[in-house]
Structure P
Amino acid sequence: MHPPYSKAKKIIALCCLLYFTSYITRLNYVAALSEIIRSMGITKSMASLAVTGSFFTYALGQLISGPLGDHMPPEKCIFAGITATSVTNLIIATTGNITIMTFLWCLNGFFQAMLWPPLVRIMAENLSEKDFQVASIRVNAAAAVGTIVVYLLVPICIQLGGWRLAFIIPGIFGLAIDGIWHHFSRLLIHGKIIEKQIIKSTSKQPLHLIFISGSIPILWAIMLQGTLKDGLTTWMPSYINDIYHLGTAVSILTTAILPLFSIFSISLASTLNDHIKDELITSVILFIPAIISIGILRIFFSDNAVLSIALMTIITGCMHGINLLLVCRLPAYFEKYGCVSTVSGIFNTFTYIGSALATFGIAAISENFGWHITILSWGLIALTGLFCCILSRKKWYAFSR
């Protein structure tokens, strides 16, 4: 039984709006990072602790909100999360102490974790398989649009009123969307629209399912793609500024091209997988152009700004496509066991463990060894991710079929 088309369309739109909001209230610190470093006179490592900490608290929060999303109304969990993250954005705009900012942004990471696992459950339970695939593409595209908006908004805020304005505007916007979510989620999300058979078995607990499905190497691949996806997005402004000296605002603005290409990459990954019908093999295929691009970037890393930006765009675009397949699509296979939110939380946890390691790691490597060695490390990360997908493919294929 399919939900009424108009209702499915409204649910998808509401989920997209919610996830768009989560990105503009989560990535604004990252987008303003180079300006915060400049204006406060602090090191890259010191400033990046807030981002690293928020990734870790986001990862930890996924392990908590995942099971919660399976055992309580998911729309209420989301409402609490978006309220808390909006308020945190407004509070952080009032302080100029990096220690307090780090603490607040770590809290923000935890609050943000309350959004994704319940959102996956809502989509998996309230949408048909075909609509779920459409929703996964559009929600990821909404995240990319949110990222673009952040990287366009932050330079404008810096020019008009400083980096604090880049937290005030998203905070106010988040509270407004919070009201919209509270109203429409009560009307649209009212239990399961689609009745699906749930397999109940004490032997089929989430961790056991992850093990027997061959998902352990997949979790490593997810962590590694998160390392590249968010690591490059976080430090591209600093890279462009350090190598080509284009200025903080211009360097931040160039980063807006990354998510713009990722929208195309997400659609390409979905279309490619429609033909291959194997998320892991499709991910392997997407790792290959990323590895080639990293190799070219390492050779010409300081020769041409346009070439560097184009290559980093391809790399992050491929990682966004892999993220769609591994983090968004694979948890849906666990819906029949009644633990889609829990598994989604676990999968997404590994994404942001990788993000956390990248944020601090790239800062440390670039400061101590330079960008040439940093780019080499990206190649090793991508290559390892590719082999992880190959390693897990046989077990996963048997489980998913």
Structure Q
Amino acid sequence: MSVALANPLSPTSTRQPPLKVMVVDDSVVIRGMISRWIASEPDMVVAASLRTGLEAVNQLDRINPDVAVLDIEMPELDGISALPQLLAKKRNLIVIMASTLTRRNAEISFKALSLGASDYIPKPESTRAAHAADIFHHDLIQKIRTFGAKLRRTAQPQATPQLAPAPSPAIERMRGLAPRPAAVQAAPLPALARRAFGAQAPRVLLVGSSTGGPQALMSLVTELGPVIDRFPVLITQHMPPTFTTILAEHLARASRRPAHEAADGETVKAGQIYLAPGGRHMRVVKHGMDAQIALDDGPAVNFCKPAVDPLFMSAIEVWQGAIMSVILTGMGSDGMRGGKEIVAAGGSVIAQDEATSVVWGMPGSAANAGICAAVLPLNQIAPKLVRLFSGDRS
């Protein structure tokens, strides 16, 4: 989860109609604040500002929004009850759950993801806390814009072939549009460069993820038993405090192996999954013959805290080139810089492919940087890791 500000992502295209956003929250203060933020963006508009989930369900057909920002705790019909009804009426509706940082709301947010919500975002406990409100503002606009752009790309109808060659698919993707067919068959784009896997047998597995990460991580660890039993697994997921506590419990259940939020100073051991706690960077340091967890409360990295790059970079001092790293779905480019250094040290990077990523930001950055030994669908990553940690070097 982002914890520092950057300018919100620029609009993906001025040729598209603005994204229609429905704000659903029983707090008039929160509704007004979110509505003002959305109204100030050139590529989105407030389609409705509603007080309850029941109003949202009843008025969805009339409003026909692209995105819904849905509070969890509301009278008449709460967010988790309204969610399946909204998606039943409009299957491709982007729903971003908004909740305060309580254990109960964290559990509900995880349930919402399993029911079809696109993402979640923690609301500030007080709108009078300027820094917290700024973080909420930045993250919400970024999520609306990113998911809206993906929705537009998947839903855009095929355009009529044009007399002049259309812009290249790569340029169109940069603009946030689906590639348009050209009148003349274009030459195929070159495949992304791949590196050979590192020559050393890996002794640790590092994983970085963000948007869409909880679902991807749950799927991944379910099949990683043979790796976890023999090697340590360290995970950084962009996520706030409390949410990481719940995620660790879910990972333990999914993997049937010990998983917990890492503690400062604990020794890294095989058979364990260590998760970076929300709001703190997780690094590793050498302590005699062992590796040790080092947590810090330093500034955000890549606008995130915890961030993936600190974990990736610090691991090189401990394991040199015997590192296997995986970058899963997520916004931004966190992990790419650390992945470069891992590869330079002799380690390897695997990225999740675009088709199975909720957002192909982090893995796409790594893939396009040419540092990956493989770019794989999510369901192929765990089997590949099991083979690699068993001695397969290809």
Structure R
Amino acid sequence: MRGEPDLGGTEAARSKGHGFNLAARLAARERRGLRRDLTPAERVAARSRVAPDPKGGVPEFTDETRLVFAANDYLGLAADERVQSAAAEASREIGTGAGASRLVTGDTRVHRALERDIAETKDTARALVFSSGYATNLGVLSALAPDVVFSDELNHASIIDGCRLADAETRVYDHCDPDDLRAKFDRRAHEATGDESWLVVTDSVFSMDGDVAPLEELCDLAEEYGAWVMVDEAHATGLYEAGGGLVQREGLADRVHVQMGTLSKALASQGGYVAGSDVLIEHLLNAARSFVFSTGLTPPAAAAAREALRIARDGDRPARLWANVERLRDGLEELGYEVWGESQILPVVVGDRDTAMALAERLRERNVVAPGIRPPTVPEGTSRVRVAPMASHTAEEIDRCLAAFREAGRALELL
């Protein structure tokens, strides 16, 4: 039986002085209430059985089927037969994996078809797909290599890490605050000694607060100061105008230089994309290291995303999602909960971290899965339960979720 290497947890290893005491790091997380565990789910759908973390063992699922209000599969397409069929067909005809970088032999007709459809949806000249949304932001930001990045303070971790990898000077502006962005622009303009490339980067829908960026005002400011704008549509792609995101809803495709998004949320697959001008895409496929040196997106994932995008553009899934969002938000507020945001993400804010985690646990006891979110993911005093309805939830299931919130809230004396 293969043994485990000594990772610095023993006295002998520590005495050598060059190991990693990972056990101590985990213990510190435990003391701070930040230890995470995996929660295996039986299927990706609005309803699923779940299992406690088996560590290295085999998951053992409970008998109860729980309502899942924790996924980013907003349109409920991961379990859609049309999407599954598209993935299976690509697997049979092209292969289960791309086999190489897109620049070698991993560039297939299904990749090109998906990119054409994304470009049409995003109203751009071209698009390029990456192996993940995280890899997309890392690759785009490092390849653009701006002199200065102006970044919203609540941007996703992949944007923060992309700024670090780009080695750009990063000026963080107050969340969704164009006035503070202008102040940051003015300050930098007085400091600059020569021509600089400036990039404003923001999420369009923020994943923890559920609010949306003031995109038109950001574009106005960027144009006034000669900066570029990059918008991360990870939590918006597929949900708005004809399968587009907030950039499309606001009619800003010709003013946003870089449109980025993921294929792993509403499009029920895996991967990320960037859409923009022909010269932008040509530059990225030459200079974005997370594209150049990574195996291409798998053909089944590309085909699944393409079919999901078609359904989002032509079907009624977005309308069904927004009907469920309205029903659930209204019901939660009628119960007396404080619900933030203006998107499909519904943060039920309770404030105290222990209370938020207790509420999530009481919901789970009532067969509703919705995660408790606490610092450092969110600021102190704003701990919450993040609720994400899907288009595939029925009205009866929305009502069951509301009943669980009512019972759990009363048990914890929140209502």
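Readers should treat all values here as calculations from the given coordinates under stated rules, not as data from a laboratory. For clarity, every value in this text was computed on a predicted model and none was experimentally measured.
For volume of the Cα convex hull per residue in Å³, which structure out of P, Q, R has the highest calculated value?
With respect to volume of the Cα convex hull per residue in Å³, the highest-scoring structure among P, Q, R is R.
With relative contact order in percent (Cα under 8 Å, 6 or more apart) computed per structure, which member of P, Q, R shows the largest figure?
Answer by largest value of relative contact order in percent (Cα under 8 Å, 6 or more apart): P.
Quick check: 1.09 is what I get for Rg/Rh (Cα atoms, Kirkwood Rh), for residues 36-139 alone, calculated from one of P, Q, R. Which structure matches?
Going label by label, the one that fits is P.
Here Cα extents along the principal axes in Å, for residues 148-307 alone was calculated and came to 59, 45, 28; which of the structures P, Q, R was it taken from?
P
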